[in-house]
Every structure is written in C-alpha cells, then in structure tokens.
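As structure tokens, here come the structures.
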Structure P
Amino acid sequence: MTTLISSYNYDLPDDSIASSPLDQRSDSKLLHYNLRESHYEDQKFSKLIDILNKGDLLIMNNTKVIPARIHLHKDSGGKIEILFNRRINQDLIEVIFSSSRRPIINSYLSIENQRIFKVLDISRKCLVLLKVSDDSIFSIFEKYGQTPLPKYIKRPPTDSDKNKYQTVYAEHNGSVAAPTAGLHFTKKMIKQILDAGVIIKYLTLHISYNTFKPILVDDYLEHDIGEEYLKIDKSIFSAIKVAKENGSRIISVGTTVARSLEFCSMNGIEDSYEGPVNIFIHPGHRFTSINCLITNFHLPKSSLLLLVCAFGGKKNIINAYKYAVKNNYRFYSYGDSMFLENI
C-alpha cells in the first residue's frame with residue numbers, strides 16, 4: 001500500500017466548491033453509501049430520519065467556533081494577523097500569525113491604539129500571547145475577531161457566517177473551524193431524531209489548525225498531526241457498549257468525533273477523559289468504535305480524506321467522490337455530505 005500523499009488526489013472543478021451556505025441547512029444533499037453492498041443512494045439531508053433506526057447511536061461534537069481571526073498592529077505600526085490555536089490558561093493563548101516581519105518578544109499588539117496582547121514567545125509560525133486587556137480571552141475574540149472561514153472560500157466573512165458556520169448544538173468555545181458534518185442538522189431534525197428513539201450523545205473536541213493544515217511531505221506517514229483538546233464523558237462509552245450489544249449502528253457525526261472515539265478506543269479509555277488527542281488515522285487503521293460515519297467531502301491530499309479512506313477504503317471513496325462531482329454535489333465546509341455505512 002502506497003503512503004504517497006499524491007495518490008490521494010482527485011479532480012474537482014472550481015464551481016463544485018461551496019463558497020456560501022444554503023438558506024436551509026438541511027436542504028443539502030446526502031450521499032448514502034452502503035459499503036457492504038456497494039450501493040449509492042442520493043438523498044436530501046433532511047431525510048436522514050428515514051435512514052436512522054430506533055436504538056441507533058449518533059455522536060456529535062458540540063465545540064463552538066469562535067471569531068478566531070483578528071487583525072492587529074505591532075508597536076512598529078506594521079500589520080499582523082493572528083489565528084487562535086489554543087488557550088493555555090485564562091490569560092495566555094497560542095496563536096498562528098501572519099506578518100511581513102516577526103514581532104519582537106515583549107512588544108505589544110494593538111487595535112485602535114489600545115494594547116490587547118503582549119508577545120511572550122515566538123516559535124516558527126506561532127506566538128504565545130499574554131492578554132493585557134480587561135476583557136476575557138474569548139470576549140476579545142468576540143469583540144474584534146472574524147469568522148475564520150477556510151482560505152479556499154474566496155470572499156470576506158459576513159455576519160451570516162457567524163450563525164451558518166456553527167452547528168445548532170454548539171456549546172463550548174474553542175474551535176477555529178466548524179465540525180462541518182454537523183452543519184446540516186437543524187433543531188427540528190434533532191427533535192425528530194430523538195422522538196424516533198435514536199440516541200444522541202455529545203463530546204467536545206476543539207478543532208485547531210492541526211485538523212486542516214496541509215500535508216507538505218511526500219510520505220504522509222511523516223506528517224505531524226499535532227494535538228487537540230478533547231473532553232468526553234464516560235456515558236458515551238456506556239452507550240457504545242449497549243449499541244454494540246444490540247447490533248445497533250454507532251454513527252460518528254464528523255471526522256473529529258471519529259478521531260476522538262478511536263483515540264479513546266486505542267488507549268483503553270473507558271472513563272471520563274479530558275486532555276490531548278494526537279491520533280493520525282490513515283489507511284490501514286482498523287476502526288473499533290464506530291460503524292457509520294457522516295462526513296462532508298474533503299480536500300484532496302488532506303488528513304481528513306485519509307481518515308475517510310481508512311474508513312471506507314481508498315478506491316470506494318475516490319469513486320464516490322467522482323460520482324459526487326458528476327452529480328453536482330457541493331464540496332468542502334459549506335458543501336454536501338455522505339453517510340458511510342459499514343455494518
């Protein structure tokens with residue numbers, strides 16, 4: 001099996017990339033792919049209720065996207081853009097920065113001549129910043145930040161993105177990207193699903209730049225996947241056990257949930273856990289926690305595509321992507337989705 005990232009490529013016309021969300025979240029398309037039967041079915045996401053059965057277990061990521069991108073000025077007057085990466089404590093954050101020249105340690109970053117952060121450390125593309133404003137860290141981002149739309153969306157963020165680039169069940173601040181498989185759900189859908197006897201559980205995986213940073217090495221095994229923060233309750237493991245005993249489907253809503261559950265499974269975690277997740281899932285991985293995956297269509301040569309290929313098989317997934325292109329599915333964060341069933 002080749003580990004060359006170049007072999008995980010596919011052709012995608014520019015007009016297949018969704019640059020804006022649909023008016024109604026659940027109007028997106030859903031490609032239902034039964035991997036055991038090698039069968040595709042085109043659906044509307046709002047019809048997911050017709051695919052689900054009583055006793056199925058849906059697991060979702062309730063992280064909340066913050067307006068994570070801020071434009072500031074250095075003491076020199078030069079511009080600098082920062083992207084939230086993680087909170088170290090109540091006063092310290094790590095950010096990714098972009099600037100023509102690196103800031104100086106112990107210098108300040110300001111907005112409208114008001115000092116907001118002090119630069120404590122510089123490491124490659126990251127800064128450690130101390131907040132010097134009276135506002136809390138997340139209040140600063142709410143006040144000055146922009147929705148961190150992916151770079152392939154070639155337009156500035158709008159006020160509507162603050163709502164649309166957020167799941168309806170988002171609860172805990174900390175992500176720089178949405179768990180996009182969850183963007184299709186409405187509150188009405190979630191109520192219908194619960195009323196049908198489907199079980200829904202939530203974990204929190206704060207999505208950082210590590211989730212979508214490009215793979216720049218030829219051999220993807222040399223890629224550094226980095227870490228992200230997970231908080232998961234032991235009740236999820238109990239629900240998974242019951243679902244397995246009953247032969248019910250265990251459905252991960254998104255790759256971040258899949259990664260979190262597989263990390264716990266591989267490390268023997270069966271109790272509540274709070275801490276880092278650093279698992280890199282690629283073809284050859286054997287999934288032990290889930291048997292279904294809801295996921296959007298991901299970028300070529302990305303770690304997310306590798307995870308989906310690990311779940312569904314490289315040939316199956318690449319062929320499904322070709323089918324989706326041919327049938328006018330919308331790709332990437334604001335695009336359509338797949339229900340991959342392997343039970």
Structure Q
Amino acid sequence: MKKRKQLSPQSSRLSPRRGAQRLSLQQLKAWEALRYGMFIHFGMSTFDGDELSKGDKPSTRYRPDRLDVDQWISIARDAGMKYAVLTTKHVAGHCLWPTKCTDYHVGTSGNKTDVVEAFVTACAKRGVRPGFYYCSWDNHNQFGSVTPTFANWGHAYTTQRYREFQTQQIEELLTQYGKIAEVWIDIPGVLGPDGRRQQYDQIARLQPDAVIMLNGGFTHGEKLDLNYAWPTDIISIERGLPARFPTKNDPDPSWFRVGLRTADERDYYIPGEVCDPIGNEWSYVDHDQPRSDAELLGMYLVATSRHANLLLDVGPDRHGLIPRRFRDALMRLRKNIDRFES
C-alpha cells in the first residue's frame with residue numbers, strides 16, 4: 001500500500017498571520033474558545049447493538065418510545081458544553097431526518113420525529129451551537145460502493161453515484177435547518193481526493209461560517225494526513241489526547257506548513273478536537289459505565305491546555321433519553337472544571 005503523506009506542525013517561527021486556511025484566525029479562535037461540546041451518537045446502532053451496523057435491519061427497528069431531544073441539550077447546557085454534534089447518519093445509513101434520497105429514515109421508522117429538526121430547535125432554545133455529523137461509510141445506501149464492513153480498509157471506496165447521494169443529503173441538511181456551527185464528515189478517505197475536495201467545497205458554500213471536520217481517525221493531532229482527511233478546518237484526535245502542547249518556543253502549536261502538489265508550501269492554522277466517549281462505547285450499550293471523575297477531568301484539562309476542544313460523546317438510550325448515570329457524571333465534571341478553573 002502506498003505510504004500516506006504526513007505533514008507536521010512547524011515551530012513558532014511561523015508568525016500568527018492570516019494563513020492560507022479558509023476561515024479567519026478570528027473565526028477559528030472563536031471556535032477554540034468554545035472548548036467543550038457534546039457528541040451525540042444516536043440511531044440504528046442504538047437499537048441493534050452493533051456499533052458498525054450492517055444496515056440490514058428494517059427502519060422500524062428504530063423506535064424510541066420516550067424520545068426527548070430537549071433533555072439531551074438541556075444536559076449539555078447544564079454541563080457547561082457550548083456546542084453539540086449530532087450523528088445525522090451513521091454507518092447503518094439510517095437517517096435521523098426524513099430525507100428524500102432514500103426510504104431508510106425516521107419517517108418510515110417506529111418513531112417519525114425529525115430528530116435533526118428537534119435537535120436544532122433545542123440548541124437554539126438553550127444557547128448551544130448545533131453541529132452535524134455525517135458518515136461516508138454507508139452499509140445500506142451503497143450504490144455499488146464497497147465499505148470497510150465488506151472489505152479491508154485499503155480496498156474500500158465509493159462510487160460516483162454514492163458521492164452524488166451524499167452531496168444531495170448534505171444539501172438537505174445544510175439548507176433546511178438554519179445556521180450550523182460545525183459539520184463533521186467521518187470516513188472521508190473513501191471519497192477519494194476529488195470527492196473530499198468537492199464535499200468540503202459544498203459545505204463551505206452552503207454554510208460558509210461553519211467549521212468543517214474531515215475526520216482523520218486515531219491521531220494525536222501532531223500530523224495531517226493529506227491522503228485521507230484533507231481539506232479540513234480542524235484536526236481530529238479520536239480516542240486519544242493531543243501530543244502537542246504550548247511551550248516557550250512554540251506558544252501556539254496549531255500552525256501547520258502544508259505543501260499541496262507543489263513545492264510551494266503555505267501556512268495553515270488548524271486547531272484540534274478530541275472526541276471520545278464518556279464511557280467506552282460511542283452509542284448506548286446497557287453495561288457501559290462512565291469513566292471516573294478524575295479521568296474525565298483529566299481528559300478535559302489535557303485537551304484544552306494543548307489547544308484542542310473536547311467533544312465528549314454521550315449516547316442516549318433506546319428510550320431516547322440520556323441515562324441518569326451519564327447525566328450525573330457530566331454534572332460532577334462541570335463542578336470539577338469550575339473548581340479547577342475558578
């Protein structure tokens with residue numbers, strides 16, 4: 001397999017100028033100032049118990065009987081979180097809004113609530129900025145693509161028809177629900193370089209102020225993988241913590257020097273975002289328990305001290321509610337953060 005090109009951040013000799021990135025330094029610093037958000041994994045995986053759901057369960061398998069999106073966002077606000085990112089479509093391909101592109105969505109399910117609409121409305125009421133997650137790995141709506149479920153990672157790919165399907169769905173999401181603060185594209189490698197560029201450009205056109213994440217997967221934020229997750233506005237740090245941190249000689253480690261196709265390298269300001277579950281599982285699992293108070297506080301302090309936001313995942317249960325044990329852990333974390341930062 002061809003080795004992926006990796007680029008590392010440069011030292012403080014890079015002056016804090018505009019940079020070549022799409023968003024201004026002011027916009028990116030404002031996003032960094034949010035510091036803390038809630039990742040919400042909810043969908044077919046919640047109901048079939050498979051994190052990487054095969055997409056073969058009927059839409060009616062999704063049937064929360066006490067769905068309360070307001071509860072999710074109230075907890076996020078009370079926990080001190082400033083933004084939230086919802087999994088609008090995960091690996092199963094089941095959509096949390098009534099899309100016109102497939103019949104595999106909430107409108108044909110056991111609970112027809114447009115969760116995306118309820119989420120955006122709840123965020124507006126409670127002063128939490130809304131973000132959308134969308135997965136390019138789709139086991140149900142394949143259109144001839146080969147996903148990592150049915151091949152190893154090196155042989156997974158998407159067809160042009162699938163990529164058209166994805167852009168149609170992204171257009172629905174980004175034109176029907178108002179202003180979105182962050183757009184999170186998972187498994188961008190299967191889109192190919194042109195597909196990634198087209199996807200990034202579409203999001204930037206439809207939501208020009210949104211921060212765009214093309215998830216690079218399990219990294220520590222020290223390198224950019226241009227052959228898997230470029231272009232992107234922020235660098236992902238999935239299930240880990242930043243390796244980079246401010247030092248006397250490098251007070252702001254978010255600058256990268258990026259060379260694209262030519263020797264003409266330019267400077268980009270690209271902050272990091274840690275994403276990790278409150279327990280061990282992304283979506284709700286009965287036995288999953290929250291991490292210790294000390295570990296959760298440590299995750300927050302290490303991430304934010306090293307120029308990364310913490311996007312802490314909390315999965316609502318099959319009723320459609322965030323369980324008490326997760327809510328209580330979040331409230332204790334809020335108190336511990338307040339004590340430490342006061």
Query - Identity of the structure behind 2.3 (criterion: distance in nm of label points 7 Å out along Cα→Cβ at positions 126 and 150, calculated), options P, Q - result: P
Report summary line: Candidates P, Q; helix-only ellipticity at 222 nm (-39500 (n - 2.57) for each DSSP H run of 4 or more, over all residues; to 500) computed = -9000; producing structure is Q
Query raised in the report: Out of P, Q, which one gives 14.7, 49 for Rg and Dmax of the Cα atoms in Å, for residues 198-285 alone as computed from the coordinates?
Result: Q
Report summary line: Value 18.9 of mean count of other Cβ atoms within 10 Å over residues 102-109 was derived from the coordinates of, among P, Q, structure Q
Query raised in the report: P, Q: which one has P(r) over Cα pairs in 5 Å bins from 0, in percent, for residues 54-109 alone, as calculated, at 4, 14, 20, 21, 12, 7, 5, 5, 4, 3, 2, 2, 0?
Result: P
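Bear in mind that the values in this text are calculations on the coordinates, not laboratory data. Predicted, not measured: the structure shown is a model, and the values here were computed from it. Cβ atoms are built from the backbone, for glycine too; each structure is taken alone.
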